[in-house]
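Colleague: Please find the structures below.
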Structure 1
């Protein structure tokens, strides 16, 4: 029950506005990036409004019918092997030009327990169970944003693979290659695009968006010019997060699932030690047998081995080097970025966005903004992370992407 309650904070509908709701495959010959594309449906303006119970606050954003495609494309995994990844493309049926937008989704659980596993909520399924995509992404598309939403490796066509959770390099290349494939599909379908590019994502999606923005500016600035990026509640400062979580004394107050997943990812990518190095008995076996969401203890000092905690406190240790390789908070951005974070968020601490804001400003980034949400006692502590997502998706479409504020 605890696992299900916690997971609801990750993927439950975020927006008050966005969160409630009353084909044959074509192999793509001669495409450079697309392996296949599949029209999976059309969504009328009436249907978009119906998904939001014809809420009057939504209607002004619903301007276009939307066509939904699943595409597959080639991209490198964390070990350098090429895999056939998948994602969702939402194309607004505009009369003029659409605005290309990369939409990075938040955490979807991978678990051997079918009651927890969320493979079927990856973007390319366009599942009604994933409100972030079924409602939020579709509404953005109906407002004129052409959505490129990668499933990430480990979901969709790569659902049988390990998901390298918040490994910055893999996240960035997977999202970038999806963006390239999306642009190729629009050219094939003769969809006109503006010269704009928008990026957005919340929680894991915020981390993914920061990684993608950094990757584009450092490696592909001649291919894409980013207009604006919106990032909500991402764990950008991994070394600080590691110190906060693994050195925490007492009951953390929320489950360790996601942090175990990040830890295991960095072990697989960099170190290959196995879970028994990091976790005391019986927790290592719990996770080996039942997955990350089977962990029964929320006290880091009881869960993690003394050897691992000692390593966390050595800045030169191998694991800290791995964490530092995934720090994406301290760099100079050329395109505007707006960070959003709830001050009282204990799942993804606020310092992630504050540290990024301070570091990027100090490096002379062209424009970095920080929106701080506060709730005090108006929202239960374990609901704050989700409440921040509610405000994030609303503020981005109604303010930041429209007016830059």
Structure 2
């Protein structure tokens, strides 16, 4: 049996209190100056840990706790520094390892993952890519990578002030109803970024669609596809507003050329797509305290009614940066989300229940999520995030009558 080390919140707290670091920005420090020298030569090592514990205190399926973790290690090679060439580009190599158990599957029975780092519980290659500027305004990136690294989410990172995957990342109905894949699932692809103006950018990409490799441990180190079904083509227009109250706005569309079966039918649909709108806008900032500000975010995403398990996602919320003067890197966040199941999926469940001589419970039209979190920056490399989630109609997607669930969580993030 292979031993896999488990990094727990208690271990990290012990390390933070006993390890004297010359460079406190990371857990492992500057390696006696070696890390800084390597970076100056063009080799940058990165690493981080995320551990998420969730306890279902009321409702759902069972009262208990579940823990999941993700460890990511990476290295970036700046070819310009390494070989003395102008704008030679960068090579990125990343590896992920995930372990643990799902609070959503085991304890609540809902669709939106309570722990955003759960899924694909094995060690895998998550990126081997090459990026460079073709012109001052045009950047190309190609290789083996996750789509969400560059598209479908907000660059500001505001959404990862939450623990639920409904917020942190891109809207989940994208991956539920097309070849768009969730991180850390990676595929062969290419991405272009073109600066239309100082505040405007156009992003275009093409990725191989290979559902057989998603979450498949036997494909963890295979760059090539197992079974290609098509190509997914995302297009994204980005506007970044500057000034005292900055903002980020994304309007996107994607099309998957795969031929897939329609929900509730033996017929197939050739091609499926969707669109989305993402917003992060500062509402207030404190002139007397730089960095202290209140941001609002919004998400809207619509996907194919022919093939997506849920067709709409709505999300909105606020994040207060530096809620206290003495805590400049802390955050306080509140969000609301609504995931709407495809009526065709419910019709399929209802037909199966009638055939079995059973009834189907009368449920609300969507699973809803309320989440409140506080990000406590314990050190420059350690963040602790107590979290509360209230899930309304957890059985909306499975057509099960499950009581609303109250979940308490703790997310721990550390930078190596």
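Colleague: As an exercise: mean count of other Cβ atoms within 10 Å over residues 249-256, calculated from one structure in 1, 2, equals 15.2. Which structure is it? Intermediate results must be reported in sequence, preceding the final value.
Modeller: Working: 1: 15.2; 2: 19.6.
Checking each candidate, the match is 1.
Colleague: Let me ask something else. Tell me which structure, out of 1, 2, gives 1.42 once Cα Rg over 2.2 N^0.38 Å, for residues 289-328 alone is calculated.
Modeller: Values: 1: 1.42; 2: 1.90.
Matching structure: 1.
Colleague: Please state which of the structures 1, 2 yields 11.6 when mean count of other Cβ atoms within 10 Å over residues 81-88 is computed from it. Display every interim value, and only then the final one.
Modeller: Numbers: 1: 20.6; 2: 11.6.
This figure was derived from 2.
Colleague: Could you figure out which one of 1, 2 the value 17.9 for Kirkwood radius over Cα pairs in Å, for residues 193-392 alone was computed from?
Modeller: Numbers: 1: 17.9; 2: 20.6.
Answer by label: 1.
Colleague: Between structures 1, 2, where is volume of the Cα convex hull per residue in Å³ highest?
Modeller: On the way: 1: 138; 2: 165.
With respect to volume of the Cα convex hull per residue in Å³, the highest-scoring structure among 1, 2 is 2.
Colleague: Further, regarding this structure: Please state which of the structures 1, 2 yields -9500 when helix-only ellipticity at 222 nm (-39500 (n - 2.57) for each DSSP H run of 4 or more, over all residues; to 500) is computed from it.
Modeller: That value comes from structure 1.
Colleague: For structures 1, 2, which has the highest computed value of FRET efficiency 1/(1 + (r/R0)^6) of positions 177 and 297 (r between Cβ atoms, R0 = 25 Å, to 0.05)? The partial results should precede the final answer.
Modeller: Numbers: 1: 0.05; 2: 0.65.
Largest one: structure 2.
Values quoted throughout were computed directly from the atomic coordinates according to the rules given, and no laboratory measurement underlies them. A quick note: this is a predicted structure, and the numbers were derived from the prediction, not measured. Cβ atoms are built from the backbone, for glycine too; each structure is taken alone.
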